[in-house]
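Novice: The following blocks contain the structures, represented as structure tokens.
No lab work stands behind these numbers, since they all come straight from the coordinates. Since we're looking at a predicted model, the values are computed, not measured. Cβ atoms are built from the backbone, for glycine too; each structure is taken alone.
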Structure 1
């Protein structure tokens, strides 16, 4: 579990995602029930994200746009409510098709960027009121995806911010997503704790591996990987997400 925690933490720090798509399947393979596996995977995220966010500030490679972090964090709970309403109105088939198409288009956009791409392709000023609104919308999308599809918000927050806001590349968008994950997933942790969906013997090794993994991921993003390499890594992760979601959908059919 230490190794799995380290891999999940590294991906979290590197890409600004939760890591639950790595931890959850492994816990299921180890025999945990689905609710316990997903709850335990969620419970490790706030601590790992906090370590990653602190590392971000200490290394100083990126000036954190805290206004955008706040906006994404504000949008998350709103998205949760929207997701609950959408789930009652639309068929599962339509929702899954739309979400898989969104991820596929994002992946293609990352692999084949526009001519002259330099890691920053957004068109709205990040510090403007419209930029703030986009960040809230990104948080909403993350909340909706969490309710409807059980995935972490980083797979949507990062590309939305990077493709929409000028002066904000994938490294900066990943940092924003990681920092915003701390308050939003802490709310989820409270619910998991109340509903007793925690497998504590598994959680502590995951946290012990995830914390240094998050440090390694942030350092890789800030000091080693180029913006283009980071985008290709994120595209590869999206391909993995598509595979896992399609696999899960097929199994339920």
Structure 2
């Protein structure tokens, strides 16, 4: 083994760019180790940036694929929402919620959009979802009727009812569309309570859309427990206009 001064240094030439760099002798491995040139450091930073970008894009694609957003609303945005005079405030509030989602998330604050059929409730909810998905935030979307259908047929697809419910409980943002379209069955109340209770206790925001004119109607359609949880965890946004579908 060479008898050299501990951590002796000498000049070397970078094979990439020809700059003068240092080599350090490491005695315990009896080897000269070349310091990284600035060009090598830059290349590594660029490679890490590309890797992170690709990872982020993959995550976004995966979240979009698993979001459950229906084809009609995959392109829903704030820019292509056509507001009536009465829904401009709703549009501003929905846009602000998407912009400040991480703040709302800190205390689990969600939204409930109410209004007539075709007033734009689902469009605004999905505009929030699409904005968040583009920023790498996981969102799950499901209609209330399909939620019950999925729960009832879960075992037919090799997935248990508990697994289906847990996937909705864990989503960073959950959107349940068209709740209270009719009075809920005992099964419907049980499923809704299980999802809501877990999400609220874990400060996970939920967005609802509904045709109810007053949140009080949720007591009749569901029960007081569910009404209390929705009212206590969600900011109400009313869309008071005629159906856009008739335009």
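Novice: Tell me which of 1, 2 gives 0.00 when you compute FRET efficiency 1/(1 + (r/R0)^6) of positions 37 and 237 (r between Cβ atoms, R0 = 25 Å, to 0.05). Don't skip to the answer; put the middle values down first.
Specialist: Values: 1: 0.80; 2: 0.00.
Source structure for this number: 2.
Novice: Where does the value 21.1 come from, among 1, 2, when mean count of other Cβ atoms within 10 Å over residues 181-188 is the thing being computed?
Specialist: On the way: 1: 21.1; 2: 13.5.
Among 1, 2, the structure yielding 21.1 for mean count of other Cβ atoms within 10 Å over residues 181-188 is 1.
Novice: Of structures 1, 2, which gives 0.90 when FRET efficiency 1/(1 + (r/R0)^6) of positions 13 and 77 (r between Cβ atoms, R0 = 35 Å, to 0.05) is computed from the coordinates?
Specialist: 1
Novice: Quick check: 1.26 is what I get for Rg/Rh (Cα atoms, Kirkwood Rh), calculated from one of 1, 2. Which structure matches?
Specialist: Structure 2 accounts for this read-out.
Novice: Next up: For which of 1, 2 does relative contact order in percent (Cα under 8 Å, 6 or more apart), calculated from the coordinates, equal 23? Write down the numbers at each step before the final one.
Specialist: On the way: 1: 41; 2: 23.
The value was obtained from structure 2.
Novice: Between structures 1, 2, where is FRET efficiency 1/(1 + (r/R0)^6) of positions 173 and 213 (r between Cβ atoms, R0 = 25 Å, to 0.05) highest?
Specialist: 1
Novice: When distance in nm of label points 7 Å out along Cα→Cβ at positions 165 and 189 is compared over structures 1, 2, which one is greatest?
Specialist: When distance in nm of label points 7 Å out along Cα→Cβ at positions 165 and 189 is computed for each of 1, 2, structure 1 gives the biggest number.
Novice: Of the structures labelled 1, 2, one was used to calculate helix-only ellipticity at 222 nm (-39500 (n - 2.57) for each DSSP H run of 4 or more, over all residues; to 500), giving -26500. Name it.
Specialist: Derived from the structure labelled 1.
Novice: Quick one: volume of the Cα convex hull per residue in Å³, for residues 133-220 alone came out at 102 when computed from one of 1, 2, so which one is it?
Specialist: Among 1, 2, the structure yielding 102 for volume of the Cα convex hull per residue in Å³, for residues 133-220 alone is 1.
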